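Each in structure tokens, the structures are laid out below.
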Structure 1
Amino acid sequence: MKTFRAVVLTLEGEIILTIGLVCATEDEAKARAEDLLEHDPVELWDEPRRIARFEPEH
């Protein structure tokens, strides 16, 4: 298991919340990070590497 970081951002790019996600795979981490998506963008990080960015639908 590995800990990934999900970062919820404002539309201006300021950090609202950071959540540690303990997942077996990167794909599992992507799915869990995307589940956090509501009104604000969410980025998924593996240490210094950004894996994905999910944008809310407007």
Structure 2
Amino acid sequence: MRDMRHENLNLFLGLFLDTGIFGIVTEHCTRGSLEDLLNNEEMRLDWMFKSSLLLDLIR
């Protein structure tokens, strides 16, 4: 996973385990997360984007 690099992927930096807390460390994403995009009611997503997103999710 460390060697995967693509403009549409958030860079994976590592994992940690501290006092029973497991965490994933990634590069800061300045454009926000997918959750931010989907929860933003002001953002209008066209059908082409929605279908592309669904196809990517099921692969």
> When helix-only ellipticity at 222 nm (-39500 (n - 2.57) for each DSSP H run of 4 or more, over all residues; to 500) is calculated, the result is -8500; to which of the structures 1, 2 does this value belong?
Replying inline: 2
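Could you figure out which one of 1, 2 the value -1.06 for log10 I(q)/I(0) by the Debye sum over Cα atoms at q = 0.22 Å⁻¹ was computed from?
Details: 1: -0.76; 2: -1.06.
For log10 I(q)/I(0) by the Debye sum over Cα atoms at q = 0.22 Å⁻¹, the value -1.06 is produced by structure 2.
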> Out of 1, 2, which one gives 16.9 for mean count of other Cβ atoms within 10 Å over residues 28-35 as computed from the coordinates?
Replying inline: 1
> To which of 1, 2 does the computed value 34 (relative contact order in percent (Cα under 8 Å, 6 or more apart)) belong?
Replying inline: 1
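We did not get these values from a lab; they are worked out from the coordinates using the rules stated. Small disclaimer: the values here were computed from a predicted structure and weren't measured. Cβ atoms are built from the backbone, for glycine too; each structure is taken alone.
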